[in-house]
1. Quick check for you: by mean projected area of the Cα convex hull in nm², for residues 11-130 alone, which of 1, 2 is greatest?
2. Looking at structures 1, 2, which one was P(r) over Cα pairs in 10 Å bins from 0, in percent calculated from, given that it came out as 7, 30, 30, 18, 12, 3, 0?
3. Where does the value -12000 come from, among 1, 2, when helix-only ellipticity at 222 nm (-39500 (n - 2.57) for each DSSP H run of 4 or more, over all residues; to 500) is the thing being computed?
4. A value of 1.4 was derived for distance in nm of label points 7 Å out along Cα→Cβ at positions 3 and 99; which structure in 1, 2 was it taken from?
5. Out of 1, 2, which structure matches 0.95 when FRET efficiency 1/(1 + (r/R0)^6) of positions 107 and 171 (r between Cβ atoms, R0 = 30 Å, to 0.05) is calculated?
6. One of 1, 2 was used to calculate mean count of other Cβ atoms within 10 Å over residues 43-50, giving 13.6; which?
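Values quoted throughout were computed directly from the atomic coordinates according to the rules given, and no laboratory measurement underlies them. Because the structure is predicted, anything quoted here is derived from the model rather than measured. Cβ atoms are built from the backbone, for glycine too; each structure is taken alone.
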Structure 1
Amino acid sequence: MNCLLVEPDEWDEGTGRALIGGRRRRHAEEILRTAAGDELRVGVVGGRIGRGRVLALDAETLSLEIRLEEDPPPKRPFELVLALPRPPVFRRILSTAASLGVSRIFVASTARTEKSFWQSHDVKPDAMRERLLLGLEQARDTVLPPIELVRRFDTLVEDVLPEAMIGRRGFVAHPDATTACPHRVPGAITVFVGPEGGLLAHEVERLVALGFEAVHLGTRILRVEPVIPLLVGRLFD
């Protein structure tokens with residue numbers, strides 16, 4: 001945790017004081033070895049970043065006096081369309097995407113997406129929010145990227161993406177593509193990352209018809225998790 005995030009309703013802006021508990025209090029005590037008088041890097045969810053002076057730490061709560069000094073880092077102009085993967089992978093990807101500064105996430109179905117994945121607790125709003133917050137804590141960010149769930153591929157390509165793609169360049173990561181992923185692409189970008197089993201040919205064709213460019217990341221076939229940071233590195237850094 002590189003930034004302890006405080007929920008707006010935990011912080012009294014008038015006094016500058018906040019009272020938090022649960023996982024974050026335990027982390028402050030057990031990992032950061034915090035004591036009264038120490039200072040921590042803090043941020044208010046959806047707001048600014050600054051420093052928090054520890055006023056008290058007991059068995060239930062951590063009391064802080066907060067001063068906010070700077071804005072969070074800007075998001076990348078990068079929107080991710082992700083075929084819903086296995087729940088453990090999905091949890092990790094959400095945290096990774098948040099830490100990388102992804103600005104918006106669409107979670108979708110494809111032909112090879114297991115329908116049972118949609119029944120998982122991990123696609124519930126509170127569960128997704130918790131994983132995003134973990135990524136923000138890592139990156140010293142405070143702003144949650146919005147997530148939209150689209151359970152039908154037809155709905156995605158017919159109703160959602162045509163509007164979402166306006167003014168953006170799109171790429172679909174596909175190992176059978178003949179074009180390599182470009183480097184340092186200017187402007188706003190949307191990237192489609194398919195399931196572990198890959199996209200079907202007709203799914204790629206429909207995305208290409210919307211303006212997506214099918215690109216590969218080399219001769220190795222990668223799992224979904226490393227593909228996203230690799231794409232960010234190629235396209236931006």
Structure 2
Amino acid sequence: MRTILISGANRGIGRSIAEKLMKDGHRVSLGVRNLDELKGTILDPEISGKDRILINKYEAKDINTAKEWIKNTIDSFNGFDSLINCAGVFHNTEFLFSEHQEDEIDEMWKVNVLGPWKLTKEAWNTLIKKRNSRVIFLVSMSGKRSKGKLAGYSASKFALMGLCQTIKNEGWNFGVRITAICPSWVNTDMAANIDSIDKGEMTQPYDIGRITTTLLDLPNSCVPFEIAINCNLEQ
């Protein structure tokens with residue numbers, strides 16, 4: 001059994017990962033923006049037990065919420081050995097952006113790059129003590145290639161991929177293994193307006209949860225750094 005911090009577990013991929021890990025017997029500490037959204041679900045401590053799940057307020061742009069979340073987890077679970085960074089934001093910001101869209105670029109940089117960077121940094125001293133820790137980042141295929149005109153989003157995800165590579169180097173001798181999961185279209189709210197591919201043919205959030213569980217079970221000698229996931233053929 002692992003003890004895992006998961007950011008962005010309100011909905012979508014993060015929530016599916018958290019639900020899968022709970023069903024597989026792990027303890028999870030969730031960092032979410034809206035705590036009320038989890039009431040009455042398997043991710044509610046009143047239903048699944050406070051000894052197995054902890055919910056914390058987390059805002060990717062507020063480092064104090066990250067510090068408090070980590071402190072609460074250590075106090076409640078006596079530490080943790082894994083971190084899954086799922087929190088992110090999407091804007092359709094093009095290269096030739098208008099003046100008012102500059103705020104969108106700033107937000108994507110702060111949430112998609114600085115958010116996981118700072119959260120992982122705050123968790124680092126606990127992670128390196130375990131000699132078998134995992135840090136997983138939901139990066140996106142947009143961190144490997146740029147399609148269409150998504151300049152702002154792709155730039156933030158390429159930066160996140162570079163950060164993952166450096167953290168891999170930093171943690172290797174401490175037994176920390178990093179994996180960047182890079183799906184294309186996933187059947188979540190972000191893809192709600194996409195009509196070029198049927199929702200049933202998209203990657204499903206629960207399946208990314210299955211991949212994540214496998215990553216946590218693998219030995220240090222067999223953890224892939226990068227997992228690219230395609231639900232359609234890309235030329």
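1. Largest one: structure 1.
2. On the way: 1: 7, 30, 30, 18, 12, 3, 0; 2: 8, 33, 38, 18, 3, 0.
Only structure 1 yields this read-out.
3. On the way: 1: -8000; 2: -12000.
Going label by label, the one that fits is 2.
4. Values: 1: 1.4; 2: 5.2.
Attributed to the structure labelled 1.
5. On the way: 1: 0.95; 2: 0.60.
Structure of origin is 1.
6. Numbers: 1: 17.9; 2: 13.6.
This figure was derived from 2.
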